[in-house]
Structure P
Amino acid sequence: MGDDSQARIERVERDPEFHALVRERSRFAWGLSALVMIIYFGFILVVAFAPEVLGRPIGSGVMTVGIPLGIGVIVAAFAITGFYVWRANGAFDAMTRIIVERNR
């Protein structure tokens, strides 16, 4: 890496907005990770300690409460991932671009 590139990296690393971006992005990612863990482990805990809740039939058919809840866990994981990507590609990338351009 050239001296110019190294100097640019050091300028970006010293930028207070860069540190704010890192904190905000990290807090956002950890928050969404916690949400996914709560949803997933919540479902697993219900399976482990209250399986009769998930085994309760819906209507007069063979479908139980557990099937839509299990699908919901999967859909929630995709939705949360999509929300992260949307936010990262929008706000976080725009902030990154501003910081890099300012520190050229």
Structure Q
Amino acid sequence: MTETPDQSTSWGSMLAGLVVGAVIGAAAALLYAPQSGKETREDILERLDDVKARVDEATRAMTEAARVKLAETRTDLSQAVSAGRAAAKARTDELRQKAGLE
């Protein structure tokens, strides 16, 4: 599974959209909700906690996706190196045989 540059930037875009959407939603709710200053502050703190939790979860998901991608890349690289070594050995053996060294 190969990740394109567009896919890697989509995680950042998603996170930015999540934060911006939460902030806009919180601001709109505060502007249209008639309540006391204390209630407003409590509401702001609750919404900030919610945004923080969402950002933390998105960060965890991106970190896990990056770990999986790194493991896949390491596996792919290891397989490519092994295939290259096998091809080089086969070619070396072929050339030695043609040269009469074996």
Structure R
Amino acid sequence: MIIGNCPICDREMWNDNSSDRHHFYPKCKGGKETEWVHRVCHRKIHSIFTENELAKKYNNADLIREHPEIIKFIKWISKKEPNFYDKTITHNRKKR
């Protein structure tokens, strides 16, 4: 069953193991609300941004989508099937 479009890549999301709930304002910083995103998009978000960066500067989908690395990622992922998930993807090193 389709649960909507991913707020990051805008591809359809299915109610299966290819989607996760994401706190745009991190839970560890007091965030409570979540939104569905593709699991691969969720992993990409957390591979690029620290919790502090998510809380201070990238706390919604529109702001995340403007980041240069996410723009490249969206261009790449847009060619994949909606339920694509590759757990072998290597991620960029997080800034600490």
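None of the figures in this text is laboratory data; all of them are computed from the coordinates on show. Please read these numbers as outputs of a predicted model, since none were measured by experiment. Cβ atoms are built from the backbone, for glycine too; each structure is taken alone.
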Problem - Which of P, Q, R yields -26500 [helix-only ellipticity at 222 nm (-39500 (n - 2.57) for each DSSP H run of 4 or more, over all residues; to 500), calculated] - result: P
Exercise for the section: Tell me which of P, Q, R gives 66 when you compute percent of Cα pairs over 17 Å apart. Expected result: P
Handout entry: When FRET efficiency 1/(1 + (r/R0)^6) of positions 10 and 42 (r between Cβ atoms, R0 = 30 Å, to 0.05) is computed for each of P, Q, R, the largest belongs to
Key = R
